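Scrolling down, you'll hit the structures one after another.
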Structure I
Amino acid sequence: MFQFLYRLRLILPLIFLSGYIHSSGFLRTDGRTIADEYGNPVLLRGFGLGGWLVQEGYMWNIHGFFGSPSNIESKIIDLVGTDNSDAFYQAYYENYITETDVAFIAANGFNALRVPFHYKFFSPAPGEYVQDGFNLIDQLLEWCADYGVYLILDMHCAPGAQNTNDFSDSDGNVAGLWIQQSYRDWATAVWWYIADYYADEEWIAGYDLLNEPVLSGGFTSSQLRQFYIQMTNTIRDVDTNHIIFIEGNWYGNDFTNLTPPFDDNMAYSFHHYIGPSHQTSWLSQYTSMSQTYNIPLWVGEFGENSNHWAYKKVQLFENNDVNWTLWNYKHNGSVTAAVKVVVPNSFNSIIEYWSGSGPIPSASQAVTGLMDLAEAYKFDECVPNKGLIAGLSDPEFNSVSKPFTEHTVPGVIEAVDYDIGANGVAYNDNIYEDADKFGSNSEAWNNGWVYRNDGVDIEYSSDPSGSGYNIGWIDNGEWLKYTIHAEFTDHYQFSFKASSPYDNGQIVVIVQEQAGAVNFPIPNTGGYQNWYWTDTASVYLEGGENVIRLQIINGNLNLKSIKIEGTNSNPIPENYLVWNYPNPFNTQTTFYFSENMESDGQLTIYDSNGQLVQNILFEQNQSSINWDGKDRYGLAAGSGIYIYQVKFDQQNIAGKMALIR
């Protein structure tokens, strides 16, 4: 890990010099763009740190107002007491975002983090000020300065709450910020406190004054404008350096009476979660505002949709000079976040208790579950969403499919490890995004909600082998691409581990840049989780890289694995002494001996623990010998890695092979 960080420190200065990230002085607005102190345009691209300093119930699978930040904390204290609760939160805050996270973010070309915070980290009561927020953000700021990442501070929970949602720490009934002037004065004082502290910090891009306000109690949009002016003027008393970001009413999107701009270093920020990826007309309401008032735009939140959707939105934003931060960076168990937190079972037992579906854990069990969750937030324990990262950063995402993982054949490929790319590029699925999120026609783009975030529907499989997942809900006309490396030119034998409760399933294999296709019937296996290997059929592959497409002709089937074996047309490499093929193998593998063998010999096979499995003798000048996958008692050996040792002509040659049942 330290070597990884050291290499990044060497590489990143070269990235900065190339113009990818500008790292000097304060950022300022310059017409419709944001620029560094030399006037170079800087497009802010990154993530929100949702769930870090504001825990949101839906990220923890806690629903309704029981999931507000204050209620979550109260529930934890009820279970484990104040001291244990404090220990958990300290570990959680430290592990959520670390230097490794910031290095990862920068290495993938992102340069901005939006930091939602609760006012209590700076002022738990009117007139009372604490350092808690600074202690956490200062460390993050040091790493961001090292790696060239800007922070935007976002008041996500304002005194009294700026809307009635749980994520604003409301009680669900009242948005008190609009009811009492004292709450607005308190919020203004918090911003003065923060701005006074960070006035000279260059790696803070600016201040997002209020997350997703929803006016109520007769408070008007004109009054909202005056409130923003009040907060901005107070900030400017101590800080003239940082950009002020203003969100519209109604969850950031209604800018009625919030124009024209009232500060010479401000930008307008909206949020976006709805609509299909191909729809673009909605953006004109913001771009025309930007053009009319010559002011930058920033979409502070968007996401919670498929990789394809995110790619299309980023292209739309960047083609219109809109800065962006995707929601969200980390999320318990979510496939839509940049980094998935693998939730430990010990914590899930706490969630089950809170939801009423499980018994109350003991205090020690609850402490274990909470601390396990905090540990799970460490970057090394998490799973980066490779498809989403590519969708946000790879300009070829919509044109070239790229390997999700390395596939070398002969071997077995997990069906869920299809290529990375947009719908229509790496895969084709009938439903690949939620085109009406929050609407009456909202629909899941991934029915299984596990492993990956594409339109391909992935679920946990009853067959635990390999990844433990399978592709399900496969319909007619859908397809998948796989980039594979063939060890040699040959006709390979393909077969599929599949399941279906219907007759006449059919998959066709097409090799890119080759004419023709090979048909594979998928029989009725008696259920969607009853797995069988299909009959084999021959597919020609060139040695080296091949791109194959699995075209679904008749669907209503599930797919688990793809087995690709050679047919021995000419598999043996030059200048060998001993070589076995196929490897991996299913029932039998053949050991080939070079022609210069001049004595009898012995083949000995051991399992991965070094236990003897089989001894086979062979005679002088024998060119090959088979192992049928059975041990010395005639029983079938199990799947796994085996070591072979061949002794002949005073030679002692060893190697590995894989048996896959």
Structure II
Amino acid sequence: MKKNTLLVVEDEVLVAKDISARLTQMGYEVVGTAGKGKDAIARALSLRPDLILMDIHLRDQIDGITAAQEINKTYDVPVIFCTAYSNNDTLERAKISAPYGYILKPFDNRELEINIEIALYKHRAERALRETEQHLDTTLRNINDGVVATDRMGRVSIVNSVAENLVGVTASETQGMPIGQLLELKDFETGVHNVDLRSTVLEQGEDLWNVRQYLVRRNGSEVPVEISANLIRDNETDTNAIGMVISLRDISQQIGYERQIQHNAFYDTLTSLPNRTLFLDRVGHAIDRTRQSSDYRFAVLFIDLDNFRVINEGLGHSAGDALIVDVSHRISEAIGHADTLSRFSGDIFAVVLDDIASLQSVIESCNKIKKAFATPFSVNHRHIEISGTIGIVLNNGNYRQPEEMIRDADTAVHRAKREAKGGYLVFDTQMHANALRYIEWREEMQQAIDAQKFEVYYQPIISAETGHVASMEALLRWKSDKYGYVSPADFIPIAEESGLIVQIGEWVLRSVCKQIASWQLELGLQVRVSVNLSAVQFEQKNLTQMITSALSESGISPKLLGLEITEGVAMRDIELTINILEQLQQQGMPISIDDFGTGYSSLAYLKRFPIDTLKIDRSFVTEITESKNDQAIAQAIVALAQSMGLNVLAEGVETNEQLDFLIANGCEFIQGHYYSPALPAAAASQYLCRDKPIKKTGT
């Protein structure tokens, strides 16, 4: 254990030696002695002893009292004065130096040791207290929270600078102030004065933790704070309260963040409109209201912007965002503030039309929205024309959950996109049935693809000149395990909408190529087979590579694989259509336009398409012997094809009268039940074998 070090200041040499010897015997270490005040100062600052025994009366210009004062200016060390006599004036001077004791000469060892130990202990305690106070003061000055401490009566004793600034007071004016006078608090929700810190903490002994209150500042303004208050207990009894400490945190910024987070949770950041979550809540409240009032009715609209993706891809997302904001303003003005407008997702807006009188009033609102789109939008100095397709759902008390209405509104707008793009469509129960069928069939169709349960049928195409097979058309058939044979008119749209048509279409192409190769190998016949390409397939970037791969695997000539696209598909993207058709025709594949006359193609574009055949749609053939209009259309298509050097084919021919009219008017190829329905591959092979003579190459 380290010995305490002492410095002895005594002008009598023998006395200094005697004291030093006695101290050494007591277990102390005497690090030095001094006989003059100046020497005492120098040695104390050099040796840094733990305690100094200082004779007051030194034979020097500087006596012990002055030396002690000089030493303590630089070095904090306890000093015990030793003196044989002292008058009152000397003692008064000595008090100024705050000595740690007096010993009257002569003194015995026990008295000396007791005084030294008391002085050392007192000095350590005072130093520890000063350090604690310094740490506390530093902490209070540097923490971000306001801190207030009181005594057991609730009178303020400590206020840090943060609390001063927060309340708007100075520490000096708060000393002894009742805590309730310093901290005027109001309930965070109600604004009522309801927190009594003195009563709650000091009297009832209840601690407060992170309670939100409004603090009324001295200037009358209010600031939101989070307040905690804890009892200060007597360490010895741990029961008696000696005061409390209160912390205050300004949460103005936090409240701002929380409000922003809450706003973002319920509002769209781009348009500041209610988002999906809040919209569902509004619909839920409207549904509840229908249960409470039989007279209340409302409607939900889904507004899907048409071709919005083109804006994003062509002009960039910033332009798309600007357009979304402009659209939101126009729709809001069209429906008025009484109704709820939401940005439900990317380019879909949703509306709750509140307290509607009839379907007619809903239609009027839809017409106002459509009118809002009539004027072109200005984005980045460009005038952009865009429309919105609307799905409508009426609630006449038949819905129980908001998700049900959202589901049906989504179904209605998707149906409208297909059937009335730019218009509106009212949801009916059949749409819901179709949506359920879509879900069920899509799953079963995927299973059918995996299990190879689809089948390709082949329908003969007959040459009007020879009466024999000129080529075949491949037609997809599906026998569902659950529903039996399903019409292509029913399952093909679902396959296209779900994207399954891409897998199915590739499987059909490869199956047809294999079948052509099989007829060539087994029957010695080169039979041309046409395959329909859907709009979804036509948009695939690898379409030409996939067709080339199928031809390569089967080893057949490209001339034996015909490709058909509908007039509608051809006109969706003129330049893309021309580019793809040219690539395919350059490889030798014949191209046909199917369902010609049912779309809106321009003859100016038609002449640019690299095609070989026009097909007259069955809708013009069914009543061709009775309808003058159908006759005129068929004659016009034949004349057009002949003038452009194209073949012309009529499909859906079922009677002799239809056949005679078409042949008489120059139609070169016939397809329909008059000759044969679509046949499975085996039956198609038999048909080919019975057909005499058979052309070695198709048309």
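Read-outs throughout are calculated quantities, based only on the coordinates presented, and are distinct from any laboratory measurement. Computed from a prediction, not measured in an experiment: that's the story for all the values here. Cβ atoms are built from the backbone, for glycine too; each structure is taken alone.
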Between I, II, which one scores greatest on volume of the Cα convex hull per residue in Å³? II
Comparing I, II, where is FRET efficiency 1/(1 + (r/R0)^6) of positions 71 and 183 (r between Cβ atoms, R0 = 35 Å, to 0.05) highest? I
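If Rg/Rh (Cα atoms, Kirkwood Rh), for residues 399-638 alone comes out at 1.05 when worked out from the coordinates, which of I, II was used?
Values: I: 1.05; II: 0.99.
Structure of origin is I.
Tell me which of I, II gives -8000 when you compute helix-only ellipticity at 222 nm (-39500 (n - 2.57) for each DSSP H run of 4 or more, over all residues; to 500). It would help to have the intermediate numbers written out before the result.
Values: I: -8000; II: -14500.
Source structure for this number: I.
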